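*Asks:* Structures for review follow.
What follows draws every value from the coordinates through simple rules; no lab data is involved. Note that the coordinates shown come from a computational prediction; the quantities given were computed from them, not determined experimentally. Cβ atoms are built from the backbone, for glycine too; each structure is taken alone.
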Structure 1
Amino acid sequence: MKAYFLLRWRVLSRQLVELGWWRPLLLAPVLIAAAGNALVVLSRHPTACWLLPPLLFLLTTSQHRRRADLEFLHLAAPDFRKWVAAEYAFWTVPVMLVLLGFGQFGAAALAIALVPLAAWLPPARARTSTRHRRSVFRSEAFEWVSGFRQTKAGWVWGGLLLTACWWHQYPLAPALALGAWVLTLSALYATPEPWTMLLPALRQPGAWLRRRVGLGLLYFVLTAAPFAWLMGAASAGWGGAVALLWGVAVLIMVVLTRYAFYPHALLVRLTQGAVVAVACLLFGHPVYPVLLLVAFFGLIWKSRRQLAVFRHD
């Protein structure tokens, strides 16, 4: 297992070298600032700090069940789970230290005890059933179809909607639920599709991008409509409109990022994380709106330019 972890480190280092040193150097401060601010805000509050352990556990569970090396580890090292649990505990240490720094000893102990348990969860099962007939919706909205199956996003949407309905008297509750739903949808666009799926559409890259963005916005508006209605019923006013516009902007940029750095999955995920981080910190500093606006137009240019590489006439 030590040799395997060393191999993983070398592969990750090689991927970062291939990306170029300046890209991680630009993305890392944004990601660290966003995660650090959110961590500090939650750790300061005596009640909100208890949200960190389950959030970390859910995030770790999602990543663990989609690991591509679980089958290999099961065959090569049957007792691999304790090593994987130690790895997850290692990544939890920074959060635990922040919680301890704010005197949240119970939440820190729960985090370091709960997160490593994800190592004993089974991997996600690949669906190989062909009982579903082909349809226009399945071929056009393949991110949503596969993403809803793998991440159980439908249950997440239902849970967020129930939570927003329960706290509908507070205008902030539907807005926060909508924000959480936007973050959930962002994960559906984290993995670039195989290049063979682009071949029929790359005669006109601009039209392809407009179609992908338009379909994503259509499905987002349909799923966000109940949250918008709840915000209107709670007299959220301009705040509800701002929340909807924020969700639209984030989703557009996430889709554009997927094709701006196609087919490099690692760079796509890092850039999407930076985009979401800047969007979450939008009102924290005057520089963030300007940075987000520059990134928006930059992604439009970069996505068209990147898809033009695969163009065939």
Structure 2
Amino acid sequence: MMPWLIAAGVCLLPLLLGGRIAPVLARAGWTRQHPRAALALWQAAGLASGLGAVGAGLAVAAAPLAAAFPHGMHALGRQLLAGRGVAGLGPTHIAALLCSVGLVCWLLANTVGTLLKTAADQRRQRLLVDLVADHSSEHDAYVLPSREPVAYCVPGSEPRIVLSRGTLDVLDHGQLQAVLAHERAHLHGRHDLLLLPFIALAHAFPWLPAARHARDAVPVLLELLADDQARRAHGSLELAQAIVHMSARPESAPGTMALAGPAAAERVERLLTGVRSRSRWVSPAAYLVGGLLLSGPIAILLAPVWCGIP
């Protein structure tokens, strides 16, 4: 019994820690200075929680079939392939197995649904842009006839950078180049795909505080990553001034990523005051914590493969 309790505990630990880590990580000031490491930690916490929940259910389900988890999973797999179904499992073990299978199906369904919706939104936005905007070869962008300052990108297989006539009027050359660099950073980094799992998770579990924290925090981190690439190429002041000009329209359309997106005021302050407290140990520590969160569930789920039991 003890090996099974250990296996279930190792899987459940990231799930329990994830609920505690999420609000702390959402408020942590260091994430603004190290957005890439913070994003990796969010990804690790989310993946570890999902794998842990599935692994814990499998650990409970296969417990009656062998003395240790790897042997139990092999026994369960063999009897399922042999057509013997769930022979030897009690009601509790069958319920645990159904929970794990149901969780995987629910997460996959929400991820696929979010992916399809995002792709449809992006296609719709591309169609609208192609209908009403003119392509500018000078800026490699599409220009809307609106006088309202607008700058955003439409990610996807056929990406678009979209400006407005008002944007070209209010921004000088340096500011405009910073804006274009920011949007290209979103496109080249496929930030829409990095955001997608967190949207799917929040849709799958809207009642879960950790999912809501991640859904709110990750878009800000992606904006900071794009800001960092743009400021390195064109300067912090130019980008900050451009964000201020664009801040009259902070909301972005579905399927797009706007320059004046989440936390515009905070981003401007960060650009003007500089990226402070770049402690060298912070990023490695974040990656280490993320690796530790993932190590337990991955080790448990891969244990049957490592053992090589026929």
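*Asks:* Where does the value 1.4 come from, among 1, 2, when distance in nm of label points 7 Å out along Cα→Cβ at positions 35 and 283 is the thing being computed? Mind showing how you got there, number by number?
*Replies:* Numbers: 1: 2.6; 2: 1.4.
The structure behind it is 2.
*Asks:* In addition: Given a value of -0.23, -0.82, -1.37 for log10 I(q)/I(0) by the Debye sum over Cα atoms at q = 0.06, 0.11, 0.14 Å⁻¹, calculated from one of 1, 2, which structure does it belong to?
*Replies:* Derived from 1, not from the others.
*Asks:* Output the label of whichever structure in 1, 2 has the greatest value of distance in nm of label points 7 Å out along Cα→Cβ at positions 59 and 179. Provide the component values of the computation, followed by the final result.
*Replies:* Working: 1: 1.5; 2: 5.3.
For this comparison of distance in nm of label points 7 Å out along Cα→Cβ at positions 59 and 179, the top structure is 2.
*Asks:* Rank structures 1, 2 by distance in nm of label points 7 Å out along Cα→Cβ at positions 203 and 219 and report only the one at the top, that is, the highest. Can you show the working numbers first?
*Replies:* Numbers: 1: 2.5; 2: 1.5.
Result for distance in nm of label points 7 Å out along Cα→Cβ at positions 203 and 219 over 1, 2: largest is 1.
*Asks:* Assuming 18 is relative contact order in percent (Cα under 8 Å, 6 or more apart) as calculated from a single structure, say which of 1, 2 it is. Intermediate results must be reported in sequence, preceding the final value.
*Replies:* Values: 1: 18; 2: 25.
Derived from the structure labelled 1.
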